[in-house]
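Trainee: These are the structures in question, set out in turn.
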Structure I
Amino acid sequence: MYKLRETDDAIDDVTSLAIYMIREFSNDIAAMNFLDTYDEKIEALKTFPFGYRGLGFEYRGYEIRMKPYDSYNIFFVVDAGKNEIVILRVLKDLQDWQTIIHNYVK
């Protein structure tokens, strides 16, 4: 089973999304549900990380993969040598994720 690691950018993404739900909608429950579901989704990656499509972008020599869930996309790489999954970003599906990821890997 793989270990999980989140980049600071991924942590910032998730935190910002939860804060947005609280500030804009005054909905603490939605924010907590989002965080709980996010944790479940990334935990599920541990057993089958190669089951998600690659995007044609690389990060430090590893192919970036995307796991969609609800209206979000989790972007990650798998380092089989270290037995590790690195969560790079978590973005809303309506964001221009291709440009964001392209700029992220530059």
Structure II
Amino acid sequence: MAKVQSVEEKNQIMREKRDAKVREHLSQYAPVWMIKETMLPGEDAILFEVLFTHPLYGWTNRRYRFDSFNSVLYHEGQHPVDETKAVEIMEKDPYINASSVNTVNSYGG
């Protein structure tokens, strides 16, 4: 008989899959802070927002949707963040840390 997973177990698996996919893409912008995360277990998806310094746009709040079933990351828009708000968010530990900031060499996507 198959083990039934709790909602929290399913959410944790989705987070782990998301984190593996996201680190490939967002490491170029590190440090990156998680601003918001909304689990959509009925859709096997996570909506989330992150903050980082973009080489062209400065402080940026970028929204993503991660489709856990297909392991696909969708960019769903971004907007600039003023430095005062960025400093507030930066008081938390980063979601993706960096030993040094090198966004100049990021591809800008």
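Read the figures in this text as sums done on the coordinates, not as results from a lab. Fair warning: this is a prediction, and the values are worked out from it, not measured in the lab. Cβ atoms are built from the backbone, for glycine too; each structure is taken alone.
Trainee: I, II: which one has helix-only ellipticity at 222 nm (-39500 (n - 2.57) for each DSSP H run of 4 or more, over all residues; to 500), as calculated, at -8000?
Mentor: So the calculation was done on II.
Trainee: -0.31, -0.50, -0.89 is what came out when log10 I(q)/I(0) by the Debye sum over Cα atoms at q = 0.10, 0.13, 0.18 Å⁻¹ was calculated for one structure; which of I, II is it?
Mentor: Derived from II, not from the others.
Trainee: Name the one structure among I, II that distance in nm of label points 7 Å out along Cα→Cβ at positions 8 and 80 of 4.2 was derived from.
Mentor: Values: I: 3.1; II: 4.2.
Answer for the origin of the read-out: II.
Trainee: Another one. One of I, II was used to compute mean count of other Cβ atoms within 10 Å over residues 24-31, and the result was 17.1. Which label is that?
Mentor: Working: I: 11.5; II: 17.1.
Structure of origin is II.
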